[in-house]
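What follows are several structures.
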Structure P
Amino acid sequence: MTATLLLWSIVLAQILLVAAMACAAYRVLRGPRAQDRVLGLDTLYVNATMLLLTFGIRTGSTLYFEAALIIALLGFVATAALAKFLMRGEVIE
């Protein structure tokens, strides 16, 4: 009973995360301003991290957790670089 409930809740979470990623991708492609696109990319990488974590929980593999950690680190650095670029017009001074 508990395993079935966990499986269905993870599947539902994955479906909702894919829907959220589609909305974020739409914002990245159709955002009227650069700030909207950066926020869309930020949301996209957070959702991708959560999707990988749910895959890791579902399969029991640690590979997905390591991939989620790498995506989270790279996403943070990319968001910081894009924010600095939008504020100053350059990334490296």
Structure Q
Amino acid sequence: TVPTDDGVTLRFTREAETAVYRSLPDHLGSLVRGNFPVPVGFIGGSESVECRRAGLRATRRLVGRHFRKIPGSHLFPLEHPAAAATAVHQMAQALLHA
């Protein structure tokens, strides 16, 4: 974030955020029905309202034991970059050895 007269704002543009959201999978349910060809993991923020709203049943089925929550909201990588980097590194190691 960067400071503004009204508080803070995200450092990246609305267009960049829109591009991120447009790249998210919206068909996890269909992925779970078949065998996924590679191991998949999920890391989410433990206080993420978005995860609570969306539900994570299909995600948990898809990723199995490779499901992890760390402190933060859905923007946890921006809120806690070092913890996010550590979690991603640990998840990548676990998936490589799955």
Label whose coordinates, when helix-only ellipticity at 222 nm (-39500 (n - 2.57) for each DSSP H run of 4 or more, over all residues; to 500) is calculated, return -13000 (choices P, Q): Q
Top of P, Q by Kirkwood radius over Cα pairs in Å, largest first: Q
Computed 2.5 for distance in nm of label points 7 Å out along Cα→Cβ at positions 49 and 81 - originating structure among P, Q: Q
Comparison of P, Q - label where FRET efficiency 1/(1 + (r/R0)^6) of positions 9 and 65 (r between Cβ atoms, R0 = 30 Å, to 0.05) is highest: P
Which of P, Q leads on FRET efficiency 1/(1 + (r/R0)^6) of positions 1 and 25 (r between Cβ atoms, R0 = 41 Å, to 0.05), largest value: Q
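Every number here is computed from the coordinates shown, using simple stated rules; none is lab data. As the structure is a computational prediction, the values presented were derived from the model and not from experiment. Cβ atoms are built from the backbone, for glycine too; each structure is taken alone.
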